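Read through the structures below before going on.
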Structure P
Amino acid sequence: MANLYFAEELDEGEFIAGATLEVVGDEARHAVKVSRLRLGERISVGNGSGAIGSGEVVSLDRDRFSVRLDEARVEPLPARPIVLVQALAKGDRDERAVEQATEFGVDLVMPWQAARSVSRWDGEDGEKSRKGLAKWRRIAREASKQSLRPRIPMVAGPVTIQDICAWAGAGAVVIALHPEGDHALSAFAREELAARFAVDPAPDDSAWGDPVRGVFVVVGPEGGFAEEELEALRAAGGHVLVLGDTVLRTSSAGPAALAVLATALGRW
């Protein structure tokens, strides 16, 4: 299996079979010094925005290498973005959720400081939020490389329960995972979601970015949702659903739900 390296500065028009692409800077230094990249090795190169190509390494130096592509493609945007709204959690549990969700195909990740979140990003100078977002974005990038994803999921700025309710009220599918949910996520995805999106035209970039088109999976922190949060989501038109008979950690609930949705929406 070929390793994947990202060069976000490359335009998708450069990904053509027969073209030679050059990767420079930190990514190239890591490939040469840490991954021990070698001439003639077959690898993949992407721009993190859907364009990806594979071929042999034809030149390399300490901080650059070139690949001659023998195949290339651009992965289209999915008709509906799957969004993980992940509550901040203690330790590295929220970071593990970002990593696994990336491997499971999430399109967008949004941090959420829930009422019961132990971890807090709301310092006066915003430094915790800036550092937290930067770390989540690094995790998403590295997980995309590991899983050979052409697109790195976006990690947006922190959202509030009011934001989430606003999307539900505007028509987005908002799903809060809770052990005492009204229905099973699998049944909802199979019977309602798949039928609702059965005929779904491929969007342009601007339409895809509209939050109302998204399917939002909202995961609470270690202590779960506050009752007022669940009430607000239900009142706004959100769905409170249960994953299964067991209670999952905040780090694994989101990825498990993504697997169910990916199957229902025909991604898997």
Structure Q
Amino acid sequence: MPGAGHLYQGRYFKAALYFVCILGLFLTGMAMAEWQAVQPPIKRTRAEAKGGSVLKYVAQSAVGIPALIGLVQRERLASPSNTQVTTLDKPLSAPFEGVVSYLEGDTNQTGDVIGTLTLEPVTGAFGKSSIAGKFSGTMNGKPVEFQLADHVELAPPIDARKDRPVVAGLIRSENGRTEEYGQLRGSIPRPIWNWFEVPMDAIEEEDLHSRLGKFHELAMVFTWIAGLLNVLAIWDAVEGPAYGYGDPRQPETVPVPTPSHS
């Protein structure tokens, strides 16, 4: 952590100076890149490895803990449990945005929807666990409510995208039987811990760069400079306080008077 070594040495002014300046520069870059400037390289085979992405992250990782979180997120992204979700441990309710299309009589209805998606674990007809629920909100500004079929699909919980895609069928009951008559597609927000510093794939990185343009490049430079400055701060801490600051004082020697001869 920038300034921690100086704080340990009792050099409080320098500790505060390095902490504020280095982290301030690093966080400014992060904010300019929508908090996705730090990109640890995705695990690849040696033939697929990209040296540029490794070097960029090495410069950022010199900041310390704020950038090293990315290594934890890389492991979580690659975890075997991070797969498409088809069942839940407990009910889930979240804001939802997307589109809906369904058949109303002989007419196909399509529109943008926004509202709340409520999902819950259910047991299907053959004893298989799945997800069902409902959507309540507005379609093209008008109040609507849809019942969801019991095969809702949720994207993996951990990804660099802040939105988590959802696909669900729509069902209704007519004449004592249930039929599927449409589809709901959209996304719910991911918790910040499930996207912050999670590695991007090439398409996601290109999309971010195209949206931000030169701000993306400037943000990356800020995070690299912050890392390099922290290397200098570490060097200063390792060399220790200058000018003997903090060193134990040597006892003063009292001159021994020479005897006088009368």
Structure R
Amino acid sequence: MSDSPRDLEQTVALVTGASSGIGAAAARSLAARGAAVALVARRAERLEELGGEIAEAGGTALPIEADVSDQEQASAAVGRAVEELGRLDVLVNNAGVMLLGPVADAPVEEWERMIHVNLLGLLYTAHAALPHLLKAAESEPRRVADLVNISSVAGRQARKGSGVYNATKHGVGAFSEALRQEVTGRHLRVSLVEPGAVDTELQSHNRPEIEQQIRDRFTEMDILQAEDIADAISYVVTRPRHVAVNEILVRPTQQEQ
């Protein structure tokens, strides 16, 4: 961990969806910069493994098993992080699911799952974290706090076969901008990170025929790695106090849409 700047020393970050992919990579990156990191996800075994990895590298991690689509669990996760780690300076709202396919004849339970995780989970966690983030923004060592919402290129551009996923990610963008306007005068920065195609487990949650279509679309492309998005997140939250990166879109070089 000594290879990274220690510019987040004495701060606490909470990352949702931390058991794999972008969430796990973001947790590693923030811990390497000195933040104590609360790891929130449903898969406890993976969180324990990641927490052990961070601890072995000299960092501090607190695994918290929780389903953020449940308001009580989301609130309890934030409360436990603050109670055990002492404060909250950075929230990375990363938990999400991507279940694609045509609107006609779609399994409605897939829509409900995306709305519950991608939108409600993000809202519940942000709501619980806000008082703590605003408090941290008033205190040393940084006198600024960060709420980073992970959206997608799908939050900018609608494509056939992605209708409800598009709707959830457009919602994340709208919420982020409205909240930014409410709290930016209090030095709480609200940022939106929008990844393009990334090599994570996200596509594996789809029905087999849909998963194959996703893989076929990007088969000839050198797609992003989770660490590429973690790098963008770390960049956002380590800017000087007077600099807010409100939105960052990261695509593979070869991705057109």
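Just so you know, all these numbers are worked out from the coordinates, no wet-lab data involved. These figures come from a predicted structure and were not determined experimentally.
Numbers for the structure displayed
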item: If helix-only ellipticity at 222 nm (-39500 (n - 2.57) for each DSSP H run of 4 or more, over all residues; to 500) is computed and equals -13000, the structure in P, Q, R; result: R
item: For 25.7 (mean projected area of the Cα convex hull in nm², calculated) the corresponding structure among P, Q, R; result: Q
